[in-house]
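*Asks:* Once you scroll down, you'll see the structures, which are given as structure tokens.
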Structure P
Amino acid sequence: MRGPGLVLAALLAAGAVQAQVPVQGYEVVRTYPHDRAAFTEGLFLRDGVLYESTGQYPSDIRAVRLETGEVLSKRELPTVYFGEGIVAVGERLYSLTWRNHMGFVWTLDDFSPLGGFTYPGEGWGLTTDGRRLIMSDGTDQIRFLDPDTLAETGRISVTADDRPLRQINELEWIDGEIYANLWQTDRIARIDPETGRVKAFIDLSGLLPHDPAMDPNDDVLNGIAWDAEARRLFVTGKRWPTLFEIRLK
């Protein structure tokens, strides 16, 4: 496995990340506690509650009190499933699994099971524009699914300077754009949902102070949540002790 710096260098060498794409910085507005054991895969905020999915075995989906990090409710997945992205449309919560080709539908209020669905390839990130589910699979492809039938209705190829951009992970829909973590890097890509073109990168280098106890290959930046009403942006990572509210520059 390669560390974040080497992966980013490889992306640069491959021409996937180039200087022509604008790069934004950030400033930290506030910090919140985050469960150090949570291997964060999916993240979103709704009605002041943070919803999070975790990977590894067992994986779970959970509702979290934003201010304290307290887990309000949780449901573990059967241990054969490695959990991935989550999102809610209406009162239904959708969750992906990594290599099981299987997703689940739950009630948002208490995570009662409502059904399942299948898809080819891997499941990574999940978000919504309010009409469609938007899914990543670790490649340069982003798929659109009908939330009622779970059928694929379209897809885009993500490019930066006309070159494929892969390792697209956790997703969030913000002001008409798809924000995407790039796995094992400190960057978020802002993607045009119509063309797949990366409009800008957000460089979050230095966000989390160095901790020699953390694994540079696994404990990486992952998790984006947007509070549309208050216009607050939150980010965290796998097994990070902190959730950050940030402002982009």
Structure Q
Amino acid sequence: MSRRIQDQRHLQRRASGERALRERVGIVLQSSGVQADLTVGELLEMYARYYPRPLKPEDVIELVELDAKRDERVTRLSGGQRRRLDLALALIGDPDLLFLDEPTTGFDPHARRQAWAAIRSLCSLGKTVFLTTHYMDEAQALADRVAVMAGGRLAAIGPPAQLAGRDSLPSEIRFALPAGVEPSELPALAGDVLADGAAVLVTTTDSVAALHHLTGWALERGVPLVGLAVSQPSLEDVYLSLTTEAAA
């Protein structure tokens, strides 16, 4: 076998492998150009022909809630509807790996939750989703693992609840005392207590013990703790801390 034939076969195998890889990957970019003179239905039917085992266009249209816009030309879609169409085009090939670059930008709250449900459904089917987002609630709701980039470097990576030691950071207990009850009357609590008038903030690494003593004291004396709430640092708090450190 001549070297030329060997090279041709090598290039054919390589091209075949690259095509097979592309068929398994879906991408939603921040902006994309599509044939704007086509309707939503026509566009998805055309893109479906590019793949060996595509999803049904009507199923994908329903998944991204564009049923009412199936016969609408792309030029007449709103910004949020265009983002849903971008997601539909990424899904039409039934990819194993899906890259989503800020896919819910421009979505209203209802549409965002519907997109989240669609992404969760994909994950439950064994798909891998690589999601880029600036919405920390989106990362918290969808991610198994979160990576924070700061200054072009990977600042932290891990499950959302444990990112950068988040699960071991102090919790905050907030409440307000009723008239006639002074913060000085509170029991000794495990943590730092800060009072601003009737509003009280307790910062503690042992929220269970602090709550036990606090609620026991309140029940014994019949003192309502108005707006009692317990929270750990949010994913956004951790993100801001990491990016601030990287910029320093």
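Just so you know, all these numbers are worked out from the coordinates, no wet-lab data involved. Computed from a prediction, not measured in an experiment: that's the story for all the values here. Cβ atoms are built from the backbone, for glycine too; each structure is taken alone.
*Asks:* I have 22 for relative contact order in percent (Cα under 8 Å, 6 or more apart), calculated from one of the structures P, Q. Which structure is it?
*Replies:* P
*Asks:* With mean projected area of the Cα convex hull in nm², for residues 104-215 alone derived from the coordinates and found to be 9.0, which of P, Q does the value describe?
*Replies:* Numbers: P: 9.0; Q: 10.9.
Label of the originating structure: P.
*Asks:* Further question: If P(r) over Cα pairs in 10 Å bins from 0, in percent comes out at 6, 22, 20, 18, 15, 10, 5, 2, 1, 0 when worked out from the coordinates, which of P, Q was used? It would help to have the intermediate numbers written out before the result.
*Replies:* Numbers: P: 7, 35, 39, 17, 1; Q: 6, 22, 20, 18, 15, 10, 5, 2, 1, 0.
This value belongs to structure Q.
*Asks:* Out of P, Q, which one gives 5.9 for distance in nm of label points 7 Å out along Cα→Cβ at positions 96 and 224 as computed from the coordinates? Please report the intermediate quantities before stating the final value.
*Replies:* Numbers: P: 1.3; Q: 5.9.
That value comes from structure Q.
*Asks:* Given a computed value of -1000 for helix-only ellipticity at 222 nm (-39500 (n - 2.57) for each DSSP H run of 4 or more, over all residues; to 500), which structure among P, Q does it belong to? Please list the in-between numbers first.
*Replies:* Values: P: -1000; Q: -13000.
For helix-only ellipticity at 222 nm (-39500 (n - 2.57) for each DSSP H run of 4 or more, over all residues; to 500), the value -1000 is produced by structure P.
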